[in-house]
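Scrolling down, you'll hit the structures one after another.
Derivation of every value follows stated rules applied to the coordinates shown; laboratory data play no part. Computed from a predicted structure; not experimentally measured. Cβ atoms are built from the backbone, for glycine too; each structure is taken alone.
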Structure P
Amino acid sequence: MRRLVVKILKNETILVVASILALISCFIVPPDKEYAGYIHASTISQLICLMLVVCGFQRIGVFRIIGSRLLHHADFAHLFFRHADYQ
């Protein structure tokens, strides 16, 4: 059981921190009848759609392509400016 807890804490750090902060916020703003009204379904649905699009881009390698092109241009610019300094 202890190993499972340690594994979760190591692998899901963001989830654990977000859960702790959510619990703290419950003490700052105590739950009441209007608590359910604080949830914006459209915002949550937009965030879910954004996460799905990003996941799809990641799976087909869009970010890898963009990153390699940016690094290629940065490397080229670095070589150009370093060469220009010596002239």
Structure Q
Amino acid sequence: MQICEVFGKKTGHGNLVSHSKRATKRIWRPNLQVMNLNIGDSTIKVRVCTKAMKSLKGKNADQVRKILLENKNNLSDRVSKALFSVK
């Protein structure tokens, strides 16, 4: 399953409804991209959705840390380990 490592966005499920109201199953996948993320002195590669990419682009290390701490409930294990190991 595709999950954004920063915001926790997952695949969505639902129905594609045609003009005749016939419903067929479909899924919506998040647009995930690979991005290098600077946390403290280390750089890690993360798979993030484009919304997270837009939020993190051009930010310095302190601003990135602040954004990650605001979303600490949705972070992946790799990102949270890197975030909380930095002092």
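Quick check on the output: -8500 is helix-only ellipticity at 222 nm (-39500 (n - 2.57) for each DSSP H run of 4 or more, over all residues; to 500), derived from one of P, Q. Which one produced it?
Working: P: -27500; Q: -8500.
The correct label is Q.
Any idea which of P, Q comes out highest on Rg/Rh (Cα atoms, Kirkwood Rh)? Present the calculation step by step, with values, prior to reporting the outcome.
Numbers: P: 1.25; Q: 1.14.
Checked P, Q; max of Rg/Rh (Cα atoms, Kirkwood Rh) sits with P.
Work out distance in nm of label points 7 Å out along Cα→Cβ at positions 34 and 66 for each of structures P, Q, then name the structure with the largest result. Write out the running numbers ahead of the final one.
Numbers: P: 3.9; Q: 3.1.
Comparing P, Q by distance in nm of label points 7 Å out along Cα→Cβ at positions 34 and 66, the maximum is at P.
For structures P, Q, calculate distance in nm of label points 7 Å out along Cα→Cβ at positions 26 and 42 and state which one comes out highest.
Working: P: 2.9; Q: 4.1.
Max of distance in nm of label points 7 Å out along Cα→Cβ at positions 26 and 42: Q.
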